Structure formats: C-alpha cells, structure tokens
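Once you scroll down, you'll see the structures, which are given as structure tokens.
Nothing in this text is a laboratory measurement; each read-out follows from the coordinates by a stated rule. Everything quoted here is computed from the prediction, not taken from an experiment. Cβ atoms are built from the backbone, for glycine too; each structure is taken alone.
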Structure I
Amino acid sequence: MARWNDPYAVEGRWYRGNSHLHTFHGPGDSIATDPEVVVEWYRSHGYHWLNISDHAHVTRVEREWEGFVVLSGHESDCVVAIGVEGRADVADGPFEVRAERLALWAEDIGSRDGVAQLAHPRATLRDWRAHLEWLLNLEGISLIELYNNRQGDYGGQIDWQRECKYGVEIWDQLLLAGKRIWPAAVDDSHDYLSRPRLVGTDPIERVWEPIYAEEEQFFESGGGWTCALAEQLTPQHLKAAMRRGSVYASQGPAFATIGIRQGALRVEATACEEIRLVVDGAPVAQFPAPRLEWDLPEPSSCRYVRVELVDGCGRRAWSAPFHSG
C-alpha cells in the first residue's frame, strides 16, 4: 500500500550549520584566514556546526568548542565531502573528462563514512539539461545546493538574486525522475578579512584589498545555511540526518516544526510571511504564516510534496521532499 514518507519523523532538535566554506583559496595562495577565526564567527552568529571544505586540502581544526561541531571535509570541482578526511582530487579539464572521476569521488565519500553534496550545480553545469542523465546516475550524493551565496559575486558585493546561485529547478527535475536528494544552502565563503577586486573583466584576474574593522568583514558569510534535525549534536548524528533527509535549507526563514500527523502536513514557521506548497515541481497553494495544516492527497496521485517559506524580502527556506511510495 502506497504511503507518504516523512523525513522529519525523528526525535531531535534543529542544528544550524554551513556545509560548504573555505579558509583559503588553494595551496600556495596568500589569502587565508585562521580556521579558528572562521569558526568563532559562525559560533557567535547562532550556528551549531561547520564543514570546512577547502580545495585540494583537508583543513583540520584541533581545538574543540563546547556545543559546537567542526567537521573536516574537502571540495573537488562540484562535489563537496562532509565529515570525511580521505580525498581523491579531480583535475581540471572539460566536464566530459571530469564527469566519470567525479562520480567515483562521490561514491568514495560514502565509503569513507562521509556525506557527498552537489555544489553550485547551475554555475558548474551551465547547460545542466545536457548533463541530466549524468546527474540521475550520480550515486552517493545526498545533498544538492539549492542556494550558494558566493557564486557570481566579486568585489565585496553579494547579490542573492543572481540566477547562477540557485539549483531549485535542477532539484525538481531530479525529484520528478525519482532521485532521492535533499536540500542544502551554503555560503561557499572564501574571503573574510580581505576583499577581491576585479582587474579588468576576467573574474580570474583579481587583487585583494584588506577589509578594515569598521567595514563589513565576513561579507560572504551568513547568506545560506542548512538545518539538520538530529538526536544529538555529534558528527555521526548530523551526518545521519543529512543522509535520511532530516534537513531544510534557508536564506532566512525557519521551520519550527514540520511533518506528517494523521494524514495531514503540519508546518510551523518563523521569520516568514508565506508558506507555499509545491507538488511535483509546481506551486499549488500558498498560505499566510506562521502555521499550516494541509490534508495530503492520496500517495498514488503524485510523486512528492515539498514546502517553501518566503519572507517579506523574497528570501526562502526549502523543506525536504515528502515522497510517495
């Protein structure tokens, strides 16, 4: 008998984190920030966990913070490893050449007890429809970045409305095809105490200027985050929540509670004005915040239902999908 699967049917509390950020640009780069300084900023701004995912390097933070978890990860191309220190770098080259190695890297992350996340999919896969089959066959990926705060921005100005930052359309196509993949939003922050300034029109050609104390330091941080519903604040419990989909992604709004109770989808939200329902990729209804109780349709009538929260500025939060079957 068909039924609705509820990824939030677990006991626990919400832990806010950032699964994709950097402490330097790459080996040999002079622009770097002490990882402990980065951790302290996020800790003081209401976060509970971080995954440091530097390029071609595993950054370890030896110090421990009470009530805060720091995971060691790694980014290679468009795949981020969460909570795993082994790595297999994927060299630059045409995407058709990198694609097979990326698929193997994603599977390797899972075999090492890590969680794999698809990073900045629209920016990396510019013609993503041409790579849809590759995405559907990409095993081992648990999360997809629906929002990446850094993509497309240089010079210390963040424009959260840039299309290349978003992967929601790609996500819906994967869900419609039956792929189980969960939402993430990230900062992908690189620059904290220095600001890149373009040299000409080539985004690769940049110089760095210091950001002074009276200016907005950490300007790339705090734009997107992922909240995990976990039984305890430990690396293993956080990674388990990511694998089973007990997460939501946000630019600002927050889910206080969400889940299925007696055949109805129940939502309580904060920092938002509107609750929207999306069924099989299409918006079907919208309701005023902060509460919603909606009778779910028969599971055989659609593939999935998900919820979006929208605040007065248009910033959103995305729930995990409730799959039928």
Structure II
Amino acid sequence: MEQPLVGILMATYNGEKYIADQIESIVEQTYKNWILIIHDDGSNDKTIDIVKEYKNKNHKNIILIEDGIRCGGAKENFSHLLKIAHDRYGFDYIMFSDQDDIWFPYKVKKTLDKMIDIEDKNPNKPVCVYTDLMVVDENLTTISNSFWDYQKIYQYHNTLNRLLIQNVVTGCTIMLNKIAVKLVYEIPHEAVVHDWWIALVLSIFGVLSPMDEATLLYRQHRYNAVGAKKWDMHNGIIRLFSKDEWLRFKKNFKDSSIQAKALLNTYGYLMSKNQMLLVEHYLNLLQYNKPRRLYYVIKYRYFKSNFLRNVGSIFFRILVA
C-alpha cells in the first residue's frame, strides 16, 4: 500500500544561521514520503545558497520556488506557499515548518498516525492536528518541556468562542488533511496569522485535534517572528499594570475583530445561526453599553486560557475599550 504524500511548507527570510539544522531535521525524518517546498521572501544573506545545497543533495524531496514574489511577511509567505501547494501538488497532507526550529525524527510519522486515527473517527471531515513544542534557547538549551505549560495555554480551548480572542494552535506543529486544505488555502489579508485563521475555520467546519506531545524544538532568539513568552502569576500581575500591555490588549482586540469580520464575510453563508450570532456579537461588543457587553462576554464565554489573561481582557473590553 502506497504511503500518503506529505507536503512540508517552509517560509524563509534571512535564516542562514539556523536553517541548515531545520532542513537536516526534516531530511532525517523516520517517515520518508514527504516533499519540502521552500519559498524565500527576499533574503539578503546565504539562506538561498544553503537551501540550494540541500536541494542538490536531496533533489527529489526538496523544491525551491523561485518566482520572484516578495510576500512581505511570514503570514503572507505561508499563505503563498499554501496556495501553491493546493494549486500545483496533490499532497495528501500538509505541514508547516519554520526556518529555525528542529523537528524530532518522529514528528511527521507520529502526527500522521494521529491524523489517520482522527480521520477514521471523522470520515470526510476537514481535520487539523496540532502538537505541543519544547521551548529552547538559541543554543538548544531547554527552557521548558512544554510550550503550552510555559505560556499557560490550554490546548483544548479550541472552540470558536475562545479562538475568536486567543489562538492555541501553533503553525509549525500543524498537519492538515486534503479536505482542510481545500477549505483554507486562500488566507485573507485580514487574518492575524495563518495558523490562527486555520484554527478558526476548522473550529467551525472541521475537527481540531491536539496531540499532547512535543514534536519539535521551538528555538527562541532575537529574530523570532512571534516567539514564546513565559506566563506565570508574577509576570501576569506585572502585565496587568503595564501601559504597554493595555496598548497590546487594544491592538489585539482590534486585530481579532478585523479577522472575525473577514471570517464572517468569507464563511458566514455556511455557518449555523448560532455560529453567526457568536461572531456577530463579538464584532459588536464595543457598540454595546457596558452591562450588555458583560452579558455577551459571559453568555458566549469569550474567554482566554488563563485566569489573569481573562481578568485583563474582560476588564479592558468591558470598562476601558
């Protein structure tokens, strides 16, 4: 029986310092029926040279897309790659790869096993499997064995109401089946990040299934596009009284609302009545008076994953915004 073909999409930009380690970790996967597709976003270092060196060593499994398109950011680059993968290749499954992590040798195999198990229980459904990560510094010294614990993210808070306000799905851990790819391959400009958009869409129409195991080393350094920040009681309280944190709350709420509006505009005609109302009330929170805001926040449980995050988030949305 032929093994499923897994497409791995890597968006690169000035990644010469770490990209060889990441490509090497993909080449060394125990599961071998994969193709790595790389699109660079205009690097001015040796990223492309390193990719070409690996391509020459492993030419059947590594494809470098040299189309001259400058996407202007990681979200746009991954979106471009996803559309290319959908339009040109017949992958059974798709994964996303950052340029600076290191995958454990069993990452593809274990994620695929989980995917097939979920598909067997949910035939003909769009499925997204996502995993935990081990957080390390730039020298690969362990910071935390669990990204979810480190950031106090609860991986099962993956319903639409919670995902509207906070993402719990990390892109470099995702595997999508073919049905899911057909549903999400056109990611709009209004999406905050590609993985958050995918999580939102799958929470409505498909299955989001966390795998409670780290499958890669998530390297933290000063060039991370997103990165991991420790969340505990001490720094959580400090953030509640930080002006910068309130400004961040304001920006995040604005960005998530713009994203929610795009979600409604794109998929509203396919949503259930309750799903539409849930998104509409989130969009309209600031138009309501404060008691009504609080009513809908509680009714639809627009909650984040952590008590202190919720204190700050609810206080901002009800009393400050």
Structure III
Amino acid sequence: MHQMKRWTKAGAVCVVVATASFAIPSFAQPWPQRVVRMIVPIVPGASPDVAARIFSERLATRWGQPVIIENRPGADGLIGTAEFAATQDDHVLLFSFAAPVTVYPEVKQKLSYDATLDVLPISTAADTFGALCVPASLPINSLSDFVAFARSRPGQLNWTSGGGAFPILFAGFVKSAGLEMIQIPYRDQNLAIQDMASGRIQIIATTMTAVLPLARAGKVRVLALTNRKRSPLWPDIPTAAESGYPQLSFDGLIGVFGPRNLTESRRAQISADIRSIADDREIAERLAAAGQISRGSTPAEFTADIEKQRQEIATIVREIGMQKQ
C-alpha cells in the first residue's frame, strides 16, 4: 500500500510535468507559422494595393514566410473587408484604406461586420494624398478660381469622385461653398478620370495616385491636395486649407488591420515590424514615387486616427443631411 502511494505521487508529478511540457510551447510559438494572407479590398494598382505590395516584400523577409496579396475588390471595399472579417484567422490581415471602418459605419444602415470589433487597427502604413483636379483645358489655376467659375454657372458643371470619403467630402464642400453642381457617379474610376480629362467632368476628387499619370502628362491640373500638409513630391501644390477651404482637409489613411481574435502581443509585434519598415528610406522613396507618404504607428495611435476621421465624417454627413442607405 505504501508503495502504491509512492507510485501515485510519482505519477501525479509526471502528469504535471507532462502537462507543463505541452503548455509551454503554446505560449512560446513564433508567429507566423505559415503563409500570411493579406486581403486588399480594392483593385490592383490603387493606392492601398501599391502600398501593400511594397510592404509585403519586406514583411515576408522579416517573418520568414510568404505574404500573399489577395485583391478582393467590389462595393468600394465592402466585399473584401467583409470577407476578411468573416475569416477571423490570425494569419489573415487586411491592408486597406480607412473607409470601411470610418466612412461606411456612418452611411450604411447595416454592415456584415462590426467595424469596431472585427477589424482591429494594427498600424498605419502610409498616408495617401487626395487631389482636386480639373481638365487642363479649363482656364482654372486654383480652387478659388474654380469656385468663382462654378458660381457663375449654377447647375451647369459636373463633379465626380473616387470612393471612400471623397464623395462625402466633396458634397460637403459643394454645400458649404454654396455651389450648384451635378454629381455624376461612376462604377469605374478610370472612366471617370478619362471623362474629366476630356472635359465631360469639370472636377474630380480622388487619390493623387489615380490621377498621377495624366497630371504628369499635362492633361489634368491639380488645384489642391486634401491633406493637411503639402506633399514633398509636389511642394508647389497647396493644400485645400491653404487655398481657403479647410472643410476639404482630410488625410488618406492606409493601414493594416487584424482580426477580432488577434492577441495584444501579436498586434504589438506586427505593428513594430510595420513601423520598422515604414522608417526605411528606400520604402519611403518607393511610396513617395506613388504619391504616398510612409508612416507607421502604434495600435493606439492608429485607433485614435480612425476615431478622429470617423467623427469628421459623421459631422459632414449631418451637415449635408445624408441619410444612411
């Protein structure tokens, strides 16, 4: 009996040790352990896609695992974001502009994801520049020129925009400036830009990346940038605020988001890696050539930026009397 008790105690010790030996690796496992999928909810060549491909190269090197870009365009980013939110896999990240978590909760009656729980901000990666462009054929050289031009032609001019915040931002500008203009929506932004360059559309608000080739070719004229600071690439182009229209001020956030079940430690790790890459001079130069500024942030900083932008959108939505659809 005595011997059985000794064996029982020894067995108990063995069980504890065995349990501990299995538990330790689960907390110490490195990440990632397999391919990382990075969903980009917009077409190839758009600003988030360009930045995602630049960052994915370096992330794959740092992580020792492939980082695969998966474009899931449609519904102005809603389809890809919904697919990401439904996956809830810590090896699937979202690389996106901020509209799915800042704009759409303010203008959509119902989303298939929870913008505050299912899409966790990890880090900004870049700021993209918004541009207000007119056809080069118009005798307009500034935003003030355009306002005067539009006021003298009420109801005669057409405007359009890229997706995300741009339709709301420009609608707010039209109302606050007392303009009467016709909004022409497009499913294909490339067609919208071509129509603007040919004069069928008199002004467009969209990303600088989208209009960059035509701007460099002299076919369109950039009147102002929507960002709060001038672009280092185009120091002569004023901001909308400098032009006298601060209601058009809006920074284009592009960043990386994680799923609901992502641990805080993992979130911090990924953020640190992105910030390190964003600080690299070569990365900054590649992004600058595409009309973007490299910028990393902590999860807390990115979350604060998103909340600030959401509040700005909510304010404009109220001012223009826009109803949720």
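Each of structures I, II, III was scored by FRET efficiency 1/(1 + (r/R0)^6) of positions 96 and 272 (r between Cβ atoms, R0 = 30 Å, to 0.05); the highest score is held by III.
Each of I, II, III could give mean count of other Cβ atoms within 10 Å over residues 120-127, but the derived value 26.0 comes from III.
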